[in-house]
Structures are given as C-alpha cells and as structure tokens.
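So, here come the structures, one by one.
Please treat every number below as a calculation from the coordinates, not as lab data. Quantities reported herein were computed from a predicted structural model and do not represent experimental measurements. Cβ atoms are built from the backbone, for glycine too; each structure is taken alone.
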Structure I
Amino acid sequence: MFRHIFKRIRLFLSKKKESYFVLYKILGFFPNDISFYEEALLHKSLSKEDAKGRHNNERLEFLGDAILDAVVADILFKKFPRRNEGFLTNTRSKIVQRETLDRIATELGLHKLVMFSSRIKKQKSHIMGNALEAFIGAVYMDQGYRKTTRFIEQKIINPYINIDVLAKKEVNFKSKLLEWCQKYRVEMSFELLDNYTDEENNPFFQSQVLLNGIFAGTGTGCSKKESQQQAAQMALRKIKSGKAFVQKILQSPLS
C-alpha cells in the first residue's frame with residue numbers, strides 16, 4: 001500500500017507526469033519505466049537527431065508481434081477446442097492483420113502519440129498498427145508476460161474484436177498478395193503441384209506461389225482456389241516476418 005502511495009507521489013512530482021497520465025488512460029495502469037513506451041511511439045522515419053538519440057520502435061515491434069501472436073493463439077486454442085490448426089491459423093491472421101491493428105491503434109488514441117516524419121504521412125505504411133505491436137512489446141518489457149496478456153485481452157481483443165464474427169469472415173489472401181506485388185512491381189504466379197483424391201473420393205489440390213520466380217509458399221485445399229489462398233497466406237506471413245526474403249524477391253532479375 002505504502003509503495004503504491006509513494007509511486008503516486010513520485011508521478012505527481014515527475015517532469016513527465018502528463019505523459020504518465022496519458023498512458024494510464026490507454027493502459028489502465030501507470031508505467032514503471034516510461035522509456036519503453038516512448039521508444040514504442042517513435043517511428044524509424046525520424047532521425048536520431050530528431051529523436052534526441054533514442055531508438056526507434058522496430059525492435060519493440062518485433063517483440064510485440066511475437067507476443068501478440070502467442071496471446072491470440074492461446075485465446076483461440078481455448079475458445080475453439082474442436083477446431084483444427086488451419087482454422088485457428090486463419091482466424092489468428094484475421095485478428096492480427098495490419099488493417100485491424102491500424103484501426104485498434106487509432107481507437108486507443110495511439111495516432112495522437114506516435115512520432116513520425118511528415119513526409120511519410122500520406123503513405124500506406126501501417127505506422128499505427130506497427131506502433132501498436134511496439135506498444136505491446138513495451139508493456140511486456142515494463143510489466144511482464146502475465147500483465148501483457150491481460151492488457152491484450154481487456155484493452156484490445158474484448159472491446160474491439162468480435163472473434164465469433166471474425167472467424168466466419170473470409171479473407172482474400174490472394175488479393176492481398178496481389179496488392180503487395182503490384183505495389184512493388186513483383187510478378188506473381190501460381191503453379192499446381194499435385195491433384196489427388198482421398199479414400200472417400202474427396203478431391204485435394206496442392207499449389208505453390210512464386211514471386212519473381214522465387215518460391216514463396218505452398219497450400220493445400222479441397223479446390224484449386226483454396227490451395228492458392230493457403231499458398232498466398234504463407235507468402236504474406238513470410239513477407240511480414242522476413243526482410244531478407246523480401247530483399248531477395250525485390251533484387252531478383254524479374255523485378
């Protein structure tokens with residue numbers, strides 16, 4: 001109790017007390033170390049001179065992305081005990097997709113706090129969604145995994161995401177991959193690898209997707225279209241998580 005009172009007094013005396021109370025409205029608690037949150041809200045478009053020597057939020061984004069995936073996977077695993085891995089993976093993808101995270105970041109008010117260069121303001125770079133992931137990374141560094149899980153459930157999932165509705169929503173991964181390819185002038189092609197039937201005579205198709213001639217993903221489904229969707233989803237995951245993979249595609253002679 002005395003520790004809590006002392007902490008409140010220290011906050012009121014702090015030069016950054018306004019920042020502490022702004023963060024309290026978002027988090028539901030006062031930060032122990034505000035520097036993590038300052039770093040989470042600092043986009044790489046600002047130079048070190050502009051940022052007073054502080055690090056940008058890329059490292060925290062990497063951390064927050066992994067933690068968000070783990071927490072959402074745990075929620076879905078418990079909520080849908082009878083559903084298979086494919087369903088769980090697809091549903092998680094819908095929850096953590098950039099458009100959803102952009103929207104939630106804005107709803108939380110992070111768009112008023114993120115610092116980035118005005119020259120990229122009009123670009124569709126998902127600054128807010130990335131900042132939300134970095135913010136989650138900051139919560140983890142400041143409070144630990146258990147409190148981060150509570151923050152994700154109470155402040156992100158419960159108020160802004162209807163999992164039952166989202167689980168039924170179809171996401172066109174092939175279309176999303178095509179948008180990315182058009183943006184970076186990458187050639188996308190699908191190839192049918194196999195076509196077979198199971199013991200009950202149900203058809204199955206296996207396809208792969210190539211980006212600038214480079215293998216990017218495979219997928220299996222009950223139709224050719226479904227197998228391509230699965231392959232496109234795998235490619236999007238690789239694009240999101242692998243900068244070296246993206247560079248390899250963009251540097252390919254076909255680009």
Structure II
Amino acid sequence: MNPAPTYVPAHGLLKGKSVLVTAAAGAGIGFAAAKRCAEEGARALLISDVHERRLNEAVEAIRRETGLQEVWGQLCDVTQQTQVDALMSMAEAKLGAIDVLINNAGLGGSRSIVDMADEEWHKVIDVTLTGTFRMTRAALKLMQPRGSGVIVNNASVLGWRAQVEQAHYAAAKAGVMALTRCAAMEAAPFGVRINAVSPSIAIHAFLKKSASEELLDQLSAKEAFGRGAEPWEIANVMVFLASDYSSYMTGEVVSVSSQQA
C-alpha cells in the first residue's frame with residue numbers, strides 16, 4: 001500500500017472568491033473542501049449541515065486552522081425548500097454574492113433491492129439527487145443574472161459502476177452526473193460553469209461509522225494505490241474545478257479515483 005502524500009500547500013486558487021459548501025460538518029469531503037477553499041484564499045465562506053454541534057465545531061476549526069475569520073455556519077436540510085431558501089438568503093447577506101457553490105450533501109446506505117422499502121429509496125434520492133437539484137436551482141437564480149459563478153457537485157464512481165446493495169445510492173449519483181451535464185448546458189450562456197467530481201472511496205471518520213472495516217479494506221484493496229483517498233485529495237480537485245484554472249470546463253464529471261479499469 002502506498003502511503004498518503006504530504007498535504008499539498010495552497011496556491012491561492014480561490015483568492016477573493018466567496019464560497020458556499022453544503023454538508024461540511026464533521027471530517028468528510030465537505031469539511032475538507034471548505035477548509036481547502038479557505039486555505040486557497042477565499043475571502044468569505046458559508047458552510048451548512050444538518051448537525052448543529054458539528055457545524056459549529058467545523059466553523060471554529062476552519063477559523064482556527066486557516067486564519068480566515070469570515071466563516072459562518074447555517075443549518076440546512078437540503079430536502080426542505082424553505083431551508084434551502086433560508087441558506088441562500090444568508091449567503092447573500094454574508095457573502096455579498098456566491099462565487100462558488102459546492103454541493104456535497106448526500107446520503108448512502110446498504111440494502112438489497114428486494115429488501116428496500118420505498119421510504120429508504122426516496123430518502124437517498126431526495127437528499128443526494130433532489131437536494132443537489134434544489135441547491136443548483138437556487139444558486140442559478142442568483143448566478144445567472146450576475147453573469148458568473150461556479151457550481152461543483154459531488155458524484156461517485158458508483159454512478160458508472162455496479163455494486164451490490166447500492167442501487168439507490170448509485171441511481172442518485174448517476175442522476176447527479178446527468179443533472180450536472182444538463183444544468184451546465186443551460187448555465188453556459190450566462191457565464192456559469194457546472195462540473196462534478198466522482199470519487200471512488202475517501203476514508204474518513206463518518207464512513208468508518210457507516211461501513212464495516214472489512215468492506216472498507218476490500219474497497220481500498222481494489223484501488224491502484226492500495227488505499228482509499230484522503231478527503232483533502234478529493235477536495236483538491238473540487239478546488240481546481242471551482243477555480244479559473246478550469247475556465248474551459250463545464251458539464252464534465254471528473255473521476256477522482258485510482259481504481260483499475
């Protein structure tokens with residue numbers, strides 16, 4: 001197994017940008033992305049989550065670890081349009097304008113199709129796919145009139161590849177990919193870019209609580225590097241897509257994976 005690389009130093013890729021990140025509490029990809037945005041020079045940052053304590057802790061951690069003080073947190077359940085509207089209102093108030101939206105909110109689980117209840121299917125789809133749609137719709141209403149903005153969605157390699165007991169999650173992530181492509185075509189005439197990352201496996205504390213060690217070891221062993229990604233390795237690609245370095249990219253889904261074909 002190859003060891004994780006040294007944390008990559010910042011290069012100011014988001015200097016002067018304002019950023020909104022959903023599902024950014026805890027120790028997963030969302031928090032890593034929010035922290036990375038602050039490190040890369042974001043002038044202001046708003047993060048959301050459904051867990052109040054973890055959200056407040058994330059805000060303080062980003063302020064403490066990056067030095068950026070213009071960081072705020074807002075509770076938001078992306079399945080509730082009223083809460084999405086409240087989040088966007090706060091973003092306008094705190095950020096002035098949203099330069100970058102990172103849609104990270106998602107929900108997984110393991111269940112065979114024959115044992116899956118409608119409620120479980122709908123919950124995963126509602127958070128992961130429809131939640132991304134709600135946030136994208138709200139952001140475009142603000143970005144398109146301004147003639148600028150970037151949206152980065154979090155998809156998954158399961159949107160392309162099959163895995164047992166993941167039909168609901170895979171279907172939702174495949175939907176995120178399709179949403180990304182279609183939304184990008186609609187937004188392009190307004191100067192707004194929309195892309196997505198498609199991670200394979202990123203190891204973090206929340207994932208360890210929701211999946212067995214045996215399963216995580218099996219999935220990590222399939223990676224070319226013999227390990228899962230660090231959350232910040234996924235966040236780095238999100239930052240690239242959010243930055244002007246990807247100015248000609250829109251409607252793309254970038255696989256952030258070391259899986260062998």
Practice prompt. Using distance in nm of label points 7 Å out along Cα→Cβ at positions 189 and 221, single out the structure from I, II with the greatest value.
Written response: II
Worksheet item: Taking helix-only ellipticity at 222 nm (-39500 (n - 2.57) for each DSSP H run of 4 or more, over all residues; to 500) from the coordinates of each of I, II, which one would give -13500?
Response: II
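One of I, II was used to compute relative contact order in percent (Cα under 8 Å, 6 or more apart), and the answer was 15. Which one was it? Working shown, then result.
Numbers: I: 15; II: 21.
Among I, II, the structure yielding 15 for relative contact order in percent (Cα under 8 Å, 6 or more apart) is I.
Starting from the value 46, 41, 38: which structure in I, II was Cα extents along the principal axes in Å calculated from?
On the way: I: 71, 45, 24; II: 46, 41, 38.
Derived from the structure labelled II.
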Worksheet item: Thinking of I, II, which structure, once distance in nm of label points 7 Å out along Cα→Cβ at positions 69 and 237 is computed, gives back 3.7?
Response: II
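On distance in nm of label points 7 Å out along Cα→Cβ at positions 181 and 197, which of the structures labelled I, II is highest? Can you show the working numbers first?
Numbers: I: 3.1; II: 2.2.
Going through I, II one by one, distance in nm of label points 7 Å out along Cα→Cβ at positions 181 and 197 is largest in I.
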